[in-house]
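Please treat every number below as a calculation from the coordinates, not as lab data. Note that the structure is a prediction, hence the values are computed from the model and not measured.
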Structure P
């Protein structure tokens, strides 16, 4: 069997389809190439390995995946052992804003101590990043963290950021308490997806207050929330980031007695030297914002 074909099938089986595989294969390859090469593997074996729509492994596909999965899963680990425990490929997960505004500064420090280290960046919010970390697809993530990390994970809180509501600059609403006093809040709520930590904490606190206000627009980033608020589409849920300026057409309302959003670094298993150095750089960066 062609080992490269097996590798592509491994990614397809692991991620549940050809397109998800393409997004997760750590080198550039297009969907038609993956489809064609997996089809060649099926032709060689004389059997179908998975149903395309909806995706599902066939019994033959299950058997083959069980056979090859330990090998491809452990390639990174054996490479690390052979390199003397020094991780040469650092895979970082974070939100778009963090990857854009903060990770470049962290990497400058990492590269000084570990010249030649390769870096892969993956975008996402807490739930998605937790999945990537659990599947060993990233080595470290910067995200919203809970006080107690998920079993098997380790984490360190870097910053605690107050929750705020964002309204248009000319809005007549002067405080969040004005909203809680209403029988019904009619303004649309713009926030991160319902499964994200910030949104869940906000909704839990609303429940304690006896207030019902559910998301009308779910945005993929804080930047988008600010943009949609500025466009007059509703009230946004966000956090106060030190030294970060809001758009001129947006202002914030404090959320008194709401729990802060905890931003931290999370990793899994043994903390290798390059991950430890990345954490040191993150601590220094966070200190500058306090």
Structure Q
């Protein structure tokens, strides 16, 4: 009885998780304008999607913000993790660690509101940033993405053997040379994981971006959310299907690379 129950439970779980995604993909090929009424097979909504300047512009803006935010957050997060791990006796280390951890548990509404108040105060006092737009979204995304990158890279640095770095220093290598030739290659998987995590978080963010954005700087989640409030349109289904396709291809490619990697 137990042997039969486990496959059934697993099947029900997969249906619960992936059933809505499958129905979304199917209805993206719906001829009818009504999302819940099947009117025949058609790919016209994919064409409508690429002709929608609002959605395509928001998608390009979101990709640009996500790439820049992830890159800057990875650099700053790596520096912060090096300070926390390699400089254990630094003053106020506990306070610094707590400040890094805070964005991980802080509600996004609180984060967005606090950043908005900060930007308003800075504009009043210094005149920068002038209004809300691309710059404020970038600063906000870098702020909370850096915390996630720091945690990922810090966990790798804690488990890393320092004997190779110490040997290189004993042989006369400079600390900068040791970092780029030894430390950086050893923590490269954590850097890639942190960058991908930051990119995903930035691309998926809606709440924080809604607080700190302005006219002409609407990200893709904001545009989708504004359209969904008026009812789901078939071109949104087409957009979601394309995103699912890209993510699926990335997962399959990563799995194939891991399978081909020689085991040590």
Structure R
């Protein structure tokens, strides 16, 4: 912790698993001088088939952990956790919290056919947050909601292009294309790692929209607004934790991050002075 200059403290990012690395990647591009902390709650993934109460409890515990690591801001890099927990997190914690939202607005502005598809978890699609988005933008465009059971598990296993992954994507994308969708929103942070395969199956005329870069820009804006951007020009670092077996998660995170990295266990302490039940 840098009490004298808290702007030097790190940014905390978490997801149900490894999908939020797609957001971490954009944060690193947008904010190269910041130190980043990432928690993959892979021991409880996927969130999409868990209860809202469990997801809220997990989100609180993980944010408590990141705050104990002196995070100056938190990014909820998970649409499902945003749906279940964002109001509670913002009421409970004083640090700035930036959250995901399916990119329905830019998709509605982009579509030429007037039909957009949203690939997401069942919980995200059923959430109040998504209902609000649908009400705001559904009057002018047709919004097709497609739950995608199994895709998160494929990314968690590092299976980004195998036959099963391809079959699942074709199963979920084909109904959208049949209804003339020309724009597809990636409504789960795991899905950008499947974007090339989704694009291949959807075809070159279909736009694929990932909100991660916009989240990174919003994080920069929020930190700049409170004068908490890192004051030093240096290569930012990344530290990783998981609630699953670190050796297994390390393989997938290293694959997706395209670098051999160290992954710590949330449950063994590693000398942290404060460690909530994780």
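If Rg and Dmax of the Cα atoms in Å, for residues 65-184 alone computes to 17.6, 54, which of P, Q, R did it come from? That value comes from structure Q.
Compare relative contact order in percent (Cα under 8 Å, 6 or more apart) across structures P, Q, R and report the one with the greatest value. Mind dumping the intermediate values first?
Values: P: 21; Q: 32; R: 28.
Checked P, Q, R; max of relative contact order in percent (Cα under 8 Å, 6 or more apart) sits with Q.
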